[in-house]
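These are the structures in question, set out in turn.
Throughout, read-outs are computed from the coordinates displayed, never taken from laboratory work. Since this is a predicted model, take the numbers as computed values, not measurements.
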Structure 1
Amino acid sequence: MGNIKDDLSKGNYLMYRRGFQIEAFVNPIKIVDGVGSIIFDLELFKESNYNSFLVVLYSLRWFPSGAGDQAWSVLLEDNRELEALEIEKMNNIVRVQYEDDNLNPNNQANVNLAGDWFDGKRQDPNYDHMIFTVNMSPYGYSQEEKRYFFETVKPDLVFFNRYPHTASPTLHPRQIEYGWYAMLHQHRKDALEGLDGTGAKPIPFGAYTQTFWNNMPTPISDTLMAYNSYLSACFGAKYLSSFVYTDFTAFDNLNEDLRTILFDEDMNPTSKFYTQARVNKGILNLGKALTSLQTVDVRMIRATNIEHFVQSNEFAGGVYGWHDTPRPDENLRSVRAKNKTHQDIFVGFFNPIHESLDGTNSTDENYFMIVNGNHDTDENTKNTTQKIRMTFKFPKGKEVDSLVKINRDTGELEKIALNKRWWNKRYFVDIELKGGEGDLFKYDNGVKFIGL
């Protein structure tokens with residue numbers, strides 16, 4: 001049995017130690033007629049169930065007193081370094097991001113600057129606890145340039161920003177949604193390859209999630225907000241960042257498309273604020289286990305109500321139909337919606353990140369996450385709950401008669417009894433998931449649920 005710190009990438013080790021993160025992308029002040037006022041309410045922030053916030057356009061000294069005493073992160077652009085107050089509070093920094101999605105692997109000069117910057121920080125023990133991150137551009141570079149990027153910058157964690165609710169004059173909403181799937185697939189693949197491309201030490205990845213208008217006449221629906229977070233976690237993301245918490249800029253000429261949906265113009269919380277708080281709570285409860293798990297596969301059960309030709313085309317981001325290749329957990333024989341007409345269902349497969357964690361000295365213990373991809377385009381236009389049947393067949397002598405899952409509302413474990421068909425020795429269970437939501441399961445085989 002190896003040492004967990006040595007066996008894991010630095011990013012995976014730090015995420016394991018830190019725990020799942022959901023941060024809010026915050027701008028602390030608003031300027032009206034040349035007068036600035038603080039709009040970031042720390043007491044209200046506690047109700048949002050975010051466990052950290054991201055300092056972006058303004059340094060920490062613009063935030064309310066005491067903000068730096070809780071977990072926070074920082075995005076440093078244009079050669080900005082930490083200021084005096086930020087250095088004083090740097091023990092509470094979770095991650096530090098260098099530049100944004102302008103850091104494209106196709107610009108070798110910028111890549112070299114980023115590599116030198118991070119190498120310098122790695123020499124300073126004050127930065128040892130911080131997760132060094134980049135926001136990976138998804139386009140415009142070759143595989144060779146991407147490989148050089150990873151080997152030079154050596155990020156602990158890769159972020160990407162692609163949003164599921166956006167206007168387009170040419171694309172159907174399902175095409176936009178499937179493009180978001182494709183980006184999840186690509187960045188999951190990049191992270192699994194690790195810094196050296198061999199896959200020996202995967203790094204974690206994170207995703208920006210949508211809490212802004214994005215050229216749409218209506219805000220993203222509650223069920224798509226949930227889907228945005230739960231599907232990212234199903235693909236293996238261990239860090240989520242809501243874009244944006246308070247408005248993107250603090251100036252009078254605010255771009256209307258970048259308005260927050262979490263607050264109204266007077267900075268009172270909207271219903272979306274409480275939707276996001278509920279989603280955050282559920283994800284963080286699953287996150288107790290997810291940062292101790294490594295994504296090993298993702299499968300999609302495609303929708304039956306074909307709304308557009310995109311659903312019947314080859315999936316742009318890769319091949320992961322249920323039967324396309326052998327699955328890592330052959331005990332789970334099928335997953336299907338009981339509804340005659342249904343939307344996409346995703347299944348994510350996970351194993352423990354290290355052999356010392358699950359009590360069996362094995363990384364082969366199987367976990368799986370089921371996510372209901374049924375969501376509203378507009379609010380409350382349809383019933384998005386889906387009943388989903390899982391069917392199992394176990395090797396002789398290794399049968400189990402129940403599953404264990406994390407209750408998203410309480411964070412406690414629940415036992416789910418399986419039904420047995422005596423004529424074919426298969427087990428099954430029906431679950432119900434609301435639109436966009438997901439649950440994390442393992443077999444009730446006497447091995448404790450990791451992270452709990």
Structure 2
Amino acid sequence: MSRSSRRGWGIGLGVAAAVGVGIRFNNALLYPLDMGFDAIGNWEYIALLLRDWTLPPPDTGWSTAHPPFFYNFAAAIVSIGDFTSKLAGVQAIRLATALCGVVGIAAAVHLVRRLDPGNARRACLAGGLIFFLPVHLYMSAMLSEEILVTTFISLALVGVALDLAATPSMSGDTSIDVSAFSGRSILRASTFGAIAGLALLTKLSGLLVVAVGSGAYLLHDLRRGSGIFGARHMWAFGLTASVFGGWYYLWNVYTYGYLYPHGLEVHSVMFRMPPGERELLDYLRFPLATFTDAQLLAPDLLRSVWGSTYVTIWFDGHRSFLPNSSPVVRQLGTAIGLLALVPTTAFLVGLVRGAKRLLRDLTGPDLVLLGLVFATLLGYIVFTWRNPWFAVLKGSFLLGLSVPFAFYASEVLADWTRGRSLRSASILACLGLLVVLSIGSFTYGLVFSKLEIPGVHWQPVEKPWQG
């Protein structure tokens with residue numbers, strides 16, 4: 001790649017970052033109060049902490065069963081800022097979490113630049129893919145823990161991946177890499193473990209990066225001649241993560257008799273939501289409605305886990321950010337959904353490439369990146385099977401895959417767009433149009449404003465004689 005080309009892609013990344021940060025700040029300030037997933041319940045939890053800073057019982061309110069880090073983080077912001085209104089406090093929390101989200105994106109770009117130095121095209125694509133990913137944009141506007149836990153997962157994942165990439169492969173070499181067991185490398189593993197522990201203390205899904213990171217370090221150490229009791233990186237990472245994030249779950253066991261609550265009465269309204277049951281075919285259907293009617297109450301999408309998830313990653317299938325009834329919104333859902341097939345396909349191709357590299361040599365960053373992809377998708381399947389309601393089908397639950405998505409999709413897209421050809425021009429045009437439509441759709445107040453009650457309305461309107 002020529003110097004001028006690298007400079008051009010570098011400028012492109014800077015522009016993407018500036019626009020992406022600007023959208024997030026705009027949304028954090030302008031998105032209406034009490035809108036977004038669980039916003040009211042989340043604020044109630046924060047208000048309880050501001051009162052006496054003690055953890056409430058899990059069944060006290062809608063959100064009080066969640067791990068406490070985000071809520072304490074948010075309450076600390078409100079307390080330190082001494083805000084005079086709820087609106088100002090919520091805006092400050094949103095701004096802080098949005099900024100954390102940008103740090104997570106920077107980590108993904110850093111991974112690409114370290115492992116593929118000089119490929120400015122790929123670095124720009126990696127950053128742009130997350131900066132303008134619809135689910136990342138609209139979740140950054142909400143009073144929610146999703147962006148914060150995504151940041152912790154991204155930072156821990158990038159740290160482990162770079163550690164695995166730093167040690168040369170053992171293929172054909174039976175010597176032990178002494179530097180891999182230095183005190184400095186153990187301290188790094190402990191640091192990344194602490195970050196993974198904060199992810200676990202923010203949301204239960206943080207357990208995935210703790211497990212995958214520990215497993216990757218274990219295999220890394222074993223391949224360098226150390227037995228399980230000498231797998232220092234694994235112990236440093238796993239034990240530190242357990243100390244930082246595991247205490248809350250042990251406290252639950254000691255106080256309430258379970259690690260994590262399920263089926264609380266406070267959440268009983270969900271038990272009436274459609275479809276109410278899951279079957280194997282729900283994980284195999286990918287209906288046309290994914291592109292023609294991108295909202296979760298579309299009859300075909302009710303029985304499609306991955307179709308529903310797709311429209312919440314690339315669009316607002318829950319209608320928590322966009323207007324419910326606008327015909328333009330429906331057309332945008334079709335356009336964005338079709339255009340998003342390009343980066344989605346690139347990601348899938350990238351996963352195959354990564355799997356081939358991993359099969360050749362069970363070391364390197366693919367070990368932890370692919371491990372997290374597999375663990376997250378498996379966890380999502382288990383979760384959606386156990387909770388068979390449309391409201392739990394959220395692309396935000398897969399935001400922990402932001403780094404693998406950026407890493408693998410950018411690798412393939414950089415190859416597909418290299419050189420001057422019809423294919424390259426077509427893919428760049430699709431990506432450019434996808435970015436423009438995402439900006440227009442998910443910059444609050446630019447084109448759309450949410451004025452009605454958020455969400456798709458699943459309960460039938462009661463007639464007067466129904467009581």
Structure 3
Amino acid sequence: MLVQPVIFETFSFSGESMACYGLEIVKNTLAKHGISCIPFAPDSKNPVLVSLYWPEQIYNFIRWRYQACMKGRKVYLGGNYPTTSPSACLAFCDGVFLGDGELWNGSDDSQFFAKSGKPRSKATAQNIACFPYEDTQFSRRAFVEIARGCRNKCLFCQYGWLKEYREADIQDIKIGISACKTKTIRVFAADRFQHSRYLDIRKIIEKKGKCDSGSDISIKFLLKNPEYLQMTNKVRVGIEGISERLRKMILKPYSNDDIVRFCMLVADAGIKCLDWYMIYGLPTERAGDEEDFFRLISSLDERLPEGYVIAIHWNAFTPSAQTPFQWATPARGRPKYMQRIFSELRNKRIKIYHKPKFTSDWTIARRMLAIRASSIDAQLLFNFAKKESEFKKNPEALSRAWGKGDRTGLLDEWPVDIPMPWDSYCLYRKDDMKKCWEVTMKRNRNACHL
């Protein structure tokens with residue numbers, strides 16, 4: 001049956017914006033079924049569709065959900081976070097839709113709604129809804145999605161494991177770009193260089209007189225297609241591990257020589273600075289790995305132009321749901337070997353900026369509660385959302401509340417023989433992930449003791 005009435009309101013926690021791309025997909029899809037979506041109004045009684053992307057948005061959502069104006073209203077959740085951790089969300093809403101919004105027709109008994117005791121598959125749209133999405137959060141610009149998922153299978157990343165790789169049809173992309181009203185657009189994907197028709201996409205952008213603001217690329221596909229740099233103004237790239245060993249472990253096996261060659265190509269193309277995404281606290285990371293990072297920076301210091309800028313964006317490792325590293329221990333503390341990187345990098349000619357450095361254990365615990373919570377934690381999530389400042393004054397209270405009943409510690413490695421909180425709601429490639437995790441950990445833990 002269809003949820004009644006057939007008018008939904010929409011709400012998002014995407015920064016300063018009241019909309020988001022995922023909700024726009026749902027809005028366009030429901031319109032084809034004769035169902036209207038309008039902006040959220042506090043004095044209405046219509047059901048509300050809410051999109052959450054980051055795990056920590058659950059706390060804002062709970063505070064919003066329990067306002068007086070929301071009493072008696074139905075709320076349905078979708079987005080990346082509810083799709084991967086429905087177990088944490090279901091106590092606070094009337095349904096969680098799993099996967100791509102193109103496959104929802106407005107029904108509250110859809111096969112893709114999470115229901116306890118019967119794991120469901122995620123909705124996977126084969127035809128991507130290629131349309132211009134406009135965001136005026138900071139400046140007016142449009143977005144056009146050209147691919148979804150990722151061909152790479154980095155062990156920490158949801159993009160390659162949660163969604164199979166699909167490309168938007170080139171004709172649909174052309175229509176989407178042509179419909180953009182803004183001069184600046186971003187044709188986006190997890191790695192837009194993976195698209196088999198990327199050169200044709202660039203020709204469309206140029207013919208329409210648009211300026212592409214996209215910057216996320218991968219070393220793997222850039223080294224295969226260095227000519228793409230002539231069509232790129234800014235480069236952001238995921239290096240991730242601080243050593244070759246760690247990068248190989250996470251299935252992102254870039255050698256230091258690969259990275260140096262990549263950076264030199266970028267500099268030779270006239271791009272004045274590079275943004276790196278790095279992760280610290282990966283499983284089996286240890287003192288000594290930083291020496292490989294020192295060697296990498298030293299090589300770059302010798303070969304890049306004087307004054308060249310590399311901005312390094314550090315992220316503390318957090319095990320993401322429904323990835324091979326979902327069982328792992330999150331990053332904790334301020335390792336001395338990382339402090340060495342921040343204070344002793346041997347660069348004299350190039351400029352290195354760290355933005356930021358460490359993430360607090362409190363922030364990690366906050367994230368892990370959102371990720372690993374299940375139905376038995378509903379009261380804890382509610383109390384935390386409502387009295388977060390009190391928990392922060394007494395962090396041990398969160399650990400005590402979580403640890404009742406001899407549970408695995410919130411910040412500990414999760415035993416592979418204990419079901420994950422989302423296992424009873426989601427069908428996913430758990431057996432493949434478990435095998436990857438066990439083989440990877442056996443190999444690298446042994447290496448750590450050589």
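Some points to look at:
- For helix-only ellipticity at 222 nm (-39500 (n - 2.57) for each DSSP H run of 4 or more, over all residues; to 500) computed as -20500, the structure of 1, 2, 3 it came from: 2
- Structure responsible for 52, 43, 27, with Cα extents along the principal axes in Å, for residues 150-349 alone calculated and labels 1, 2, 3 on offer: 3
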